[in-house]
Structure P
Amino acid sequence: MRTTFDITTHGQGLYEFTDQVAGWVRGEGLLTLFIRHTSASLLMQENADPEVQDDLRAFFARLVPPTSDPGMAYLTHTYEGPDDMPAHIKAAMMPVSLSIPVVNGRMQLGTWQGIYVFEHRNAPHTRHVAAYLAA
């Protein structure tokens with residue numbers, strides 16, 4: 001079984017799509033999710049307290065600031081703006097795929113776990129996440 005989830009983003013941040021995936025899975029097997037982009041990531045993260053997502057975004061913004069920051073002047077890939085290369089760096093540091101067991105048509109997520117696209121660019125995008133459920 002396979003499909004693609006299209007996730008619309010509105011700038012940097014985490015965008016949960018757990019419910020979309022849960023509505024699609026059937027049967028049993030191993031679900032693989034893979035984001036088809038080099039400037040966004042996939043995360044399994046807490047979905048109960050939105051401060052977790054805010055803090056993650058703030059942490060990575062501080063860890064990898066835009067190329068307009070004097071400390072990032074050594075970066076040369078800036079064709080698409082000051083958030084371009086930092087977005088690629090963040091995506092290189094974080095997962096671009098997730099594996100989730102599915103039993104009796106349900107993902108085996110923990111109580112507070114959600115599935116997120118972590119958008120690293122400032123501009124809105126539509127991110128495509130390929131999904132494959134292998135029995």
Structure Q
Amino acid sequence: MKLSKVDLSSLVAIAHTDGHLQLLLDRGDELEVIEIPAPIQAFEGLQELNEIVAQTATLPFEVEPIAMLPVSSSMASAVGYCSDEQILQVEFQNGAIYQYSGVEPETWQELQSSDSLGRFYNQEIKGKYDCDRIDDLYDLDKC
């Protein structure tokens with residue numbers, strides 16, 4: 001199988017009639033229709049691809065960056081907090097990054113001042129807040 005890189009950014013719409021795939025392309029100053037002989041399966045495949053792209057576009061790919069503070073811990077390499085959204089972000093030693101929702105500012109302060117970040121995390125954070133893994137958005141692990 002030979003793979004080719006494809007840029008479909010100018011593709012506006014597709015149709016299939018009489019054994020031809022019709023592509024409506026945006027050429028900047030005009031729209032152009034191209035007809036290509038193709039089976040109905042090509043049209044159906046493009047429709048399926050469009051649905052997949054639409055679903056992934058709704059994922060939170062544009063995660064607002066949270067300033068991270070390096071920490072000395074065997075559990076985590078960095079932690080950060082967004083007070084406006086009450087989100088705690090933890091980067092674990094294995095590279096996984098999780099965001100915990102609804103974390104009160106007091107809990108963030110207690111985490112920062114704790115003697116053991118790992119112990120505080122296990123007792124006060126883990127399993128008590130909704131969380132999403134954000135370093136790999138295709139694999140939204142739950143805590």
Structure R
Amino acid sequence: MPNNVFTIRTDGPGLYEVTDEVARWVAQTGVADGLCTLFLRHTSASLVIQENADPDVRRDLDAFFARLVPDANAPEMAYLTHRYEGPDDMPAHIKAALLPVSLSIPMIGTRLGLGTWQGIYLFEHRSAPHRRDILCHISG
């Protein structure tokens with residue numbers, strides 16, 4: 001079975017599509033009709049399935065979560081005490097607590113069972129560039 005860990009480099013907040021990489025890996029495994037589980041090994045980013053046709057969806061989601069949980073320097077976030085790693089860190093942990101860090105996607109044959117407009121995204125919540133690892137597993 002090919003390497004089952006994907007390392008995604010991010011350059012700030014936003015949604016980074018990983019659908020093609022995961023689909024290629026699933027096809028290379030040769031496993032048919034199973035369940036692909038993706039697990040993000042981080043506490044300040046998330047995994048989501050979202051529309052992959054209109055980039056405005058990604059921009060709007062990013063803007064919504066930035067308004068929902070602003071940086072720790074915003075006056076409404078003055079209650080936060082975890083600030084050691086910067087003003088974006090604790091808000092990133094909050095966003096990751098609200099959103100999934102794992103996904104389960106059925107496989108049809110050796111293909112992901114995603115809908116026409118669905119894509120798999122790593123949702124980066126931190127401002128600085130990061131390397132994020134996604135562990136992939138197939139069960140049949």
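Read-outs throughout are calculated quantities, based only on the coordinates presented, and are distinct from any laboratory measurement. Keep in mind that this is a model prediction, so the values were computed, not measured. Cβ atoms are built from the backbone, for glycine too; each structure is taken alone.
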Comparing P, Q, R, where is distance in nm of label points 7 Å out along Cα→Cβ at positions 30 and 46 highest? R
Have a look at P, Q, R and say which one yields 4.5 for distance in nm of label points 7 Å out along Cα→Cβ at positions 6 and 86, as calculated. Q
Quick check: 1.4 is what I get for distance in nm of label points 7 Å out along Cα→Cβ at positions 22 and 38, calculated from one of P, Q, R. Which structure matches? Q
